[in-house]
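Where a number appears in this text, it was derived from the coordinates with a stated rule and is not lab data. A quick note: this is a predicted structure, and the numbers were derived from the prediction, not measured. Cβ atoms are built from the backbone, for glycine too; each structure is taken alone.
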Structure 1
Amino acid sequence: MTIRLRPHHLLCMLTYVGKGYSPAFVANYEAIAARLSAGEDIELVDGPDDICAPLTDDPSAHCHGASVIDRDAEAQAAVARMLGSPIGSGARITPTASLLSRMRQNFAKGEIRTACSGCEWAGLCDQVAEEGYVGARVVP
């Protein structure tokens, strides 16, 4: 199977430590984190993805908002620069140990974090990165 992720979730997966919007959201994300840790491929998508699934029935959920779409564009551009090649909807990425390590190094340096500006989770993500990703659920 393949995990469908919107571009900014490529960044969120680096620091996810088991916190989220609701118990259903966390349970879903835990299952996705296990699949990512097992090396399951990622397919980039536009709009709500597999992580958003528990929230998508609510039309006012932030996953449908313009600010999140802007965050996706910023993340997509930053990750593409880091990879040295364009990525977009339909692109496939395998979360190998070397890729996750490289992304985390760049994230910790702030090089791929422009999309995180204004995110309510930014403080937690800062802390997780500063502590060396201890407790992060997606592991190589």
Structure 2
Amino acid sequence: MTIAAVIREKGRNVVSVAPEASIMEIATIISSRRIGAVMVLADHGGLAGIVSERDVVKALAKEGAKALELTASDLMTRQVTTVTMQTSIDHAMEIMDAGYFRHLPVMDGGELAGIVSIRDLVKHRITMHQRDLELLKAAVRRPG
């Protein structure tokens, strides 16, 4: 199974902000949308970085109230690890585990096509296992 299957199920919706978005704006988006990260898009629409809820918490712990004066550009991870639609789910999970990531932007032909979280990948695998189990049960019940 590839990331394309997860994106088909989940959709291509990506929540993004501009580099000048405030940390307060990002925290509000993350909280209200119940997501773990936002993509930071450059003026030309390309991927400039990613800001996660962990980044916001770390900034608050380090800077205190001054963190609220920071912007996405100040806080974002600029060297973003991405996957493609052809990346296997297992490989994406290995990337996340090795890098301690919970979110991976998905690129398709150089364009941002979506984002997957560890939750999305686990949910997809559980769904596939449940489907396989039902197929096995049906095969066992089938008169032979």
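If you line up 1, 2 by distance in nm of label points 7 Å out along Cα→Cβ at positions 69 and 125, the top spot, with the largest value, goes to 2. A value of 37 for relative contact order in percent (Cα under 8 Å, 6 or more apart), calculated from one of 1, 2, originates in structure 1. Taking Kirkwood radius over Cα pairs in Å as the measure, the highest value among 1, 2 is held by 2. For the set 1, 2, ranking by distance in nm of label points 7 Å out along Cα→Cβ at positions 93 and 109 places 2 highest.
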